[in-house]
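Every number in this text was worked out from the coordinates using simple rules, so none of it is lab data. Bear in mind that the values here come from a model prediction, so they are computed numbers and not experimental data. Cβ atoms are built from the backbone, for glycine too; each structure is taken alone.
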Structure I
Amino acid sequence: MKLIVMPDETSLAYMENHGESMLVSKPDKVGTLVRRYAMIRAQALRPEESVSFVAQLMGEL
């Protein structure tokens with residue numbers, strides 16, 4: 001997903017999946033996607049933590 005802010009401050013969201021793409025322009029839907037993205041970012045591990053976590057998982061296989 002790419003969040004796009006136009007020069008006139010209009011926000012858009014562009015998404016691709018399974019060979020399809022979608023441009024979301026309705027402000028309420030873009031707002032929902034922005035909030036979801038913010039929650040995911042807040043919960044994400046830092047890069048070095050991600051590497052450590054994946055290494056730990058690989059050791060458990």
Structure II
Amino acid sequence: MTSQSFAGLLGTIVAIVALAAAVYYGPIGQFGKPPKPAPVAQPAEPAPAAPPPRGPVVREVPN
């Protein structure tokens with residue numbers, strides 16, 4: 001086996017592996033895969049209610 005035929009065989013193997021990876025990870029390979037489930041959003045907790053407004057503060061003032 002000459003070095004040229006060995007290089008051609010090795011190049012063919014590398015090309016087949018690269019094409020297989022491109023098909024697997026590319027858009028063509030995604031058609032046979034199930035869709036990824038959408039993330040479920042957790043309902044946000046309601047904000048605590050604001051305290052009721054307070055009336056004026058009456059203090060004893062010395063004369």
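With distance in nm of label points 7 Å out along Cα→Cβ at positions 14 and 46 derived from the coordinates and found to be 3.2, which of I, II does the value describe? Computing distance in nm of label points 7 Å out along Cα→Cβ at positions 14 and 46 on every structure in I, II gives 3.2 only for I.
-13000 is what came out when helix-only ellipticity at 222 nm (-39500 (n - 2.57) for each DSSP H run of 4 or more, over all residues; to 500) was calculated for one structure; which of I, II is it? Working through the options, I get structure II.
Thinking of I, II, which structure, once log10 I(q)/I(0) by the Debye sum over Cα atoms at q = 0.13, 0.23 Å⁻¹ is computed, gives back -0.53, -0.92?
On the way: I: -0.53, -0.92; II: -0.74, -1.02.
It traces back to I.
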